[in-house]
Structures are given as structure tokens and as C-alpha cells.
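Nothing in this text is a laboratory measurement; each read-out follows from the coordinates by a stated rule. Everything quoted here is computed from the prediction, not taken from an experiment. Cβ atoms are built from the backbone, for glycine too; each structure is taken alone.
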Structure P
């Protein structure tokens, strides 16, 4: 199925986010700073602007209450702000040469002032008065020229104080995405494009419960889950309990700032997920969402031995291949409770991996928890062009009529072309794809995301009263017996097939060639592993003679 949406260039170019980014990026170009030096401090200023707006609103409430109350005013008591989920920002203290932690006070600093030092002190004061942010905020503003930093403060001050929290969050997310583009490979380590995350969330439907991301990055999975809840007229701060793990300290800081900008609280731990389980996750979570690093090698499997086996983190055994894909997959599965759902991004090669990985995949399929597999086309990520696959687990599926089926969707030809090198999905396309899954599950369609256009497309493909049906070349609910016949493959292309009259395009050939190359690399790693095993066995046999 082909659905290429038009790029919305004109609308995007007029937005607040893009105009702010264009100005901030122009300032960076004239600064001599690289993207990694520039990104966190700029995000910190956006964070401070948001915190200041919420602080000012709460302070006005307290001042109004103080005029009619017998007790003294609470306007300078941090607890009066914390109880409403608002950060406390200290006032200037000239005696201590402290310029304050409020955005407007920093904005008014006179020319010649050590602006970088003042902003650093403001960030330290915020961490002191709001312990949940300890060690999170950037404090490297002294690397900025004073004039540049003043210009940045002025530019960020253009974010209207009338914006609601979600709109502030969108500015922060937009800057995260743009920095991910400019930082190249490192950007891919902390940021998953919004449209990918949004489809994961729409299919998972995290209305209420405990949610885990063991490869948390900058926290986008949590933000989109919260947005899903809010769009369905519930309060995400009471409906969701957020837990994450991330091994890079600076990325943990990005995630915690991202949550705070969106008015969310979460427990994000700085640990290496392969070896550490900071949240005692096995069997504890309603939802798992993740975009783990693909094809990681050199994981020390000896350190995983104690966590291998039934009711442990690696319940189906350790793969012999020097590749961590099936370690991640097991971590996601094992963290779910008996009704839990997981959605995650995975390398294409994992769907057809052989040898010990195939055996793990067999065991996984036999649990009847594998629910949906979606093939995604190339250029959806900022740092890699390869296509990927989205996997979905549902441990409650075994008690439904879907127990013996897996839904495969080939969405490689559904996208919007942003520019020559990048694609995404529109809200209408995401809504359409998510509603195919709802039809398959026997649920009513939900057009909260995508609206009338998603509804029209669903009716075009599945009828005026939509009911799920296999569509050649696009989607198929395959039986487990079919999967066994395909060597336990979870590659959607093997099941969706090719529609009548549909030719293989140059783009398709390129995708397949890249996928074959990725699989060749995996098989080569298997071969090297076997060579080592044979050599070790031969050496042992010689030694025993």
C-alpha cells in the first residue's frame, strides 16, 4: 500500500518553534561552539523560561491568597510551590551578589555583567531549592560570550508567557529533535523521532499504569504517553507512574528536564540496563516502551548468568551471537506483568536472525505474547537510513481470540517526505495505522489522533463499517502455524506479500539490499563465533590427548 503525504512546509515555517530554532541556530553559527556544547545550555534556558512562567502564576495566586488570609504570606516558601508541582525560583540577593534564579531577572542583567556566571548560579539555586533536579541542570554558561548569552536570553523570552505547558513542551521537543539532527550519531542515542514514538504509543494505549523505558534517552516515550492520556481527557500525572533507565549521565539530565517541562515526575536512573535492574522490573510493569541501540556487541554475558532463566530478566537464555538485540527483546518481555503490553523499535535483522536467536524467538512466539509487527521504511531516523521494525507484545492476548495470530503490517510505503533525506508520518497516517490494530483487536476505532482524514482512509481500505481483513501487500493476521512454516520469522514482508501488479521499485531494491547487508553482518558474526567455538574445542581435545 502506498500513501505519501504532502510536506507541510508553509505551516511549519511560520511556527514559533521553527522561528526560534532558526534564530538560535544562527547565533550558534556565529559563536564558534559546536552543537554538543550548545544544545544542553539552550535547552536549559527554555526550561528556565517555562519554570519562570509557572512560578510567576503560582506566586500571583499566593499573593492574592495572602491579602485575605490571617496567616503570613507564603510567597517565599518553597513548599507552597512544590505542593502544586511548581519549581521554586529564588529572588535576587545583592548582598550575596546573587542575580536570582528568575528568567526576567537574568534578562535584565546590565551590559558588562558576568552573565554566564549568573546563569550558572541560577541553575545551582534551582537545584538547591528543588531537590528532584539535583545534578540535572546545565552549568556551562561561562563558555558563552556575554553578548551571545544575552541574545539567547532575549530570543527565549519571545516564547509567550501565555503558552500552556504542552505548548512549552513542544518547543522543547522541537529543539531536542533539531539538536539530534545536528549532532549526528550521538543525536540518535538520545532522541527517537516523534512520529515513531507516537505510533508506538497509539498502538500500546497506555491509559493508566506503570510505564518503563529501559533505554530512556531524553524521555520522549514518557512525554508522548502523557500526551496520549491528556488527549483522552485524563490527568497523566495521576494516571501514569514513570520509570526509566539510561547509562549516559547527560542524557539522564535531558530526560529529567524534558519531564519537568511537561509537568511530569519520573524516576530515571543512571545505570547500564544490561547488567543493572534499578527498578526490580521483572513482572512489574503495565507498559514498556523503548528504542534500544541496535546490534550492540561486546556485552559481558558472564555478568548476565545470574539473571538468566525462568522468571528472570533473560528468561529464554542468552544468544550465542555477539549481538544484544535478543537481550533487549527479553528485557522488554520479562518486565511486563501478566496483562502488560510492550512496544519497541528493533533492527530488521532480528526478525529473521538464525541459530540461538531463532531459538529464543521461537520460545517468545510460543508464549503467545507477540501481537503486532510493523515494517517501517528507510529515512525515518536522523542518523541512519536503514529501515526498521516495530514490535508489540501483549501478554494478555493469550486469553483472547487473537492468541494464535500475529498481525503483520508493511508500512514501508506510508510516509511524508520532509526533505530529501528524511521522512516521518503525519497524524492522519499514525491514526490510520493504529486503528488497523484496533480493528484487529476487536476494539472500536479511535480518531482522537488523525481525525476525519484517518477515518476516511480506514473506510476506504476496510469498508464503510470497518472490520479487519487481510489486505494483500499491506497487512495480514497470520497464524502461528504460518510462522512456524516460515522458520519462526517475524518479517512482515513474508506474510503481507506483494499486491497484484505491484513492481519492485529501485527504492524497494535499495531497502532490501541494505537489509541483506545487515543480515550478512549478523551471519558473519555468527560464523566468527562458530570458528572460535571450533578452535576452543579442538584445543581442548588436543590438550586431553
Structure Q
């Protein structure tokens, strides 16, 4: 294949089709294989191709959207997600992933900032989402139910069970609402008279080889301020990372049709690239886990399959290892396990390998890098280190004064490669501060490259907290907490959990009300924050440590907890 320059002075990416065409080939090639299954329902590649065509036809012909418009997807790991995501890709539009657990304020920010004009969401979250729609550009809301792809008798049984449990979801009606199954039916009507290719020709995608790559995904992430920013990822970014992943694990990849477990949510870039895009590219059967926190239910699901691969995070591997039923699973076909999103515990890694016979490969990456930057391989593995930069990727370690450091010295990790984002959506100043003119991305993480080129991540320069693999930003929590009338100041740090891996959020507050309780503060936090962002502990203080200019010293707060 011909080489296509990525950016000035950077590595080169082999020329290939658009993401739509790349995934389209796999849909055709693996038509008879199962693409995804979830809670007893499944879709073959042929069915996924047909249904996503119908949905794309509706987007192109019946909605008012045009190629390049943003479409928000606010869904957990259900079969509706790959149908919706593929439809957006086929229609030449831009995916905006949104966590369905977000509060109204968090959802509104991402919808308003992205300018999304359509939203795919779940009936269960409409009570939150519907309240903020008038302040956004959303014109169409396509509503799914958990059992949309299940047989009629299962749907009825599910509704009856919820009714008996008192968990019936109320019907919320508004003008922009339409049902997922109805838009599929309306899209099917257009395909009776013209092919999907004809529809695409009427609304052509942007050509691949142009000065500016086609924007395919706006993936929101925080920053040093904690304000969610949209990382603009092009089709080329995602395709490059798919091929980079393949270069790491290719020799151990099972054949098409193999079972790959998808417990991490597709709205997270790690799962989007590996469990959605890469899984489709390889022809795998993705087993979707809507709620990985329910370890027992996840294990019952896994019992039905001879699993070939699992994409997880350290805490998930730890929970599985501790469950008494886990060792009863069939691991004879397990050949690939990957970990990202947070540091992998050496103890958990060793225990997993003893129980399953399969080593976990740890990767380092960020939302802005699609995500993979560096990883170990099964042929070249060093415990306690991430590994080498992936294909076409350069990593350098830089001092505070901008000097590139030699091997074995700690500094900021900077990355250059075809997976690095185009920039932040509507944030030119943040983009300029993060991306250099010659394509280097400043990660804000501290690391070391050894003489052999192996990367070790030693610390986070930013004060970001990792809770179950999700990024939590102190400033966002602090901004919410100080809205409480009895709280004057607040500071947030991450603390290691005592009995399990990962971090928990600890909040320090200064209050003028001596009767204010920890329970009241946590209750207030739950009103405006996603559950994983809610502090686990609250400490009341008379003062907070500060710099000479008044900035709170979070590092000192952390050090005080250790002392």
C-alpha cells in the first residue's frame, strides 16, 4: 500500500479505505457470523449491516440532518449501540458518545457544546435527558428499550417483572421523540426503492485523501480545568489505532467468529475502538455486558461461551478473580486479555494468569490518542512496564523547560502518531496548548523511557483521579460542592481504596455551619454528579493548605493522608 504522510515530521499511515468502507467490507465478508450478542439476543453481521442501513437511510432521507452533522449516542452496551453507531458512520455523520449515567447538567454541556442535532437514548434515562433538550440543538430523539431486540414473550416478561418490582419506567412524551423500532421500519421503506449505495451517492461522504481528514467522532474528556472538552477523532485516527492494536496482538488473534467479551461501555474510547471498531474489523463475536458491576451476572453470561478474549481494567480483573464461580469457567480458548484505563496491579495480573493461563497485556493511552499509544506484547513482555510505542508512534520524555530528556529520566510523556486527535472541538486555545506545530501531543502524564524503549508511567501531572477506569476531575466536583449554601471552600483528591484496587474520591470542605454533616454533603453531591464522581469520604477542615498565591495544594492533602 502507498504511504500517506500524517503530519509534519511524523510517522506514516498506510493508505486504506474510509472507516465506513473498512467496516463495510467486514460486514459483507463475515455476513453469516454473529457480530454481537447481549442477554440472550444476537445480531449476525448480515443483520447488523441491514439494520444499520435502514437507520442510515432514515438519517439521510427523513431527518433534516446532513453528512457532517453530529449525532449523540447515549446508550449502554446493548445491541442498539452498534446499529446506531454504524448508521451514523454510514451516513457520513459524526458520533458524539455520551454516558447514559450522566446528570442533566453533564449531558446538557456535551449536547450544547457539540451542537448535536439527533440523540439516540434509552427510555430509562429520559426522565433526566428530556429536561435539558430545549436548551440544545436536538431535533430528533430516538428512544430505545432494553429489550428492543428480544422476542415478544421476553419483552412482555421483562415488563411484567419491572411492574411487580415497582420499577416501571414512565412514558415521557414530547414532540421530538420517536421510537427506535419505528425509525428502522421507516428507513426500510427507502431501501425498497433504492440501494444503500444510491443513498450514499445522494449524500456523499467527504473523500479520504484531503487536506483535513473526515471528523468521525467527538469523544469528551476532561482537562486540567475539569471542563469536558471534545477530542476530535477522525476516521484516520480510529483506523490507524485499529491497525496499531492489530500489530500488537496479531500473532495471537483468534479466527473470525471468536468470542470477545465487551464489559466496558462503548461510550468509553477504549471500548469503542477495541470492542466496537476492531472487533467488527476482525469478524469477532462481541458479547456485550450491560452492567459489569454485577459480577455474578457477568460470570453467568460467560458460562455460555468458550471465550477467546477479554478487554477490561484492573479492578474488573480483580473482582472476577475474587468471585467463587469464576474459576468454574472454561478458559481453554482464552488467548487475549488487555487492560487499560488505569494502572494494572501486578498482583492482579499474576493471579489472573495463574487462574486462566492467559497473561494480561497492559496498554497506555488517552482519549486524545484514540486511545492506544504503547503496549507490551506476548512476545516482548516486561512485568511492571507498559511496553514499547505502537506502530507508527513516537514517544519522547520532556522536561518542564521543553528539553527532551535522555533514557531513564522522568518527565512529561509526549506522543506523535496517526492516532493523535485533530484537536479539541471549539477549543482552539486548549488545542494550541496541547498540540505542538509539528504534531506532538502533550499528555500531561509523567513517565520514563528506558534504554530499550519501554515506557513506564510513573505519575499523573494532572490531579485527575481514576475511579473504576473513568476519569474524575477534582475541579468539576469542587465547582458543584461550593454551590451548597453552607460550604465556603472545597478541595478534592484521590485516595487508594483499602481493600480493592483503584481510587476513591475524598472531599475536604470548609463550612460555616457546624451542624453540616458528611451525609448531607454526600447527598448534595448525588444531586449533581454521576455516581462514580460522588465522594466516598468527606473531611471538615478549618483551613486548606495553599501556595503563596492562594492555590490549594492538593499534593499536600494527599501527603497528609499517607503520613
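Quick notes on this structure:
- Which entry (P, Q) yields the derived value 1.8 for distance in nm of label points 7 Å out along Cα→Cβ at positions 86 and 246: Q
- Computed -14500 for helix-only ellipticity at 222 nm (-39500 (n - 2.57) for each DSSP H run of 4 or more, over all residues; to 500) - originating structure among P, Q: P
- Which entry (P, Q) yields the derived value 0.30 for FRET efficiency 1/(1 + (r/R0)^6) of positions 78 and 150 (r between Cβ atoms, R0 = 25 Å, to 0.05): P
- Mean projected area of the Cα convex hull in nm² from the coordinates reads 31.0; which among P, Q: P
- If you line up P, Q by mean count of other Cβ atoms within 10 Å over residues 438-445, the top spot, with the largest value, goes to Q.
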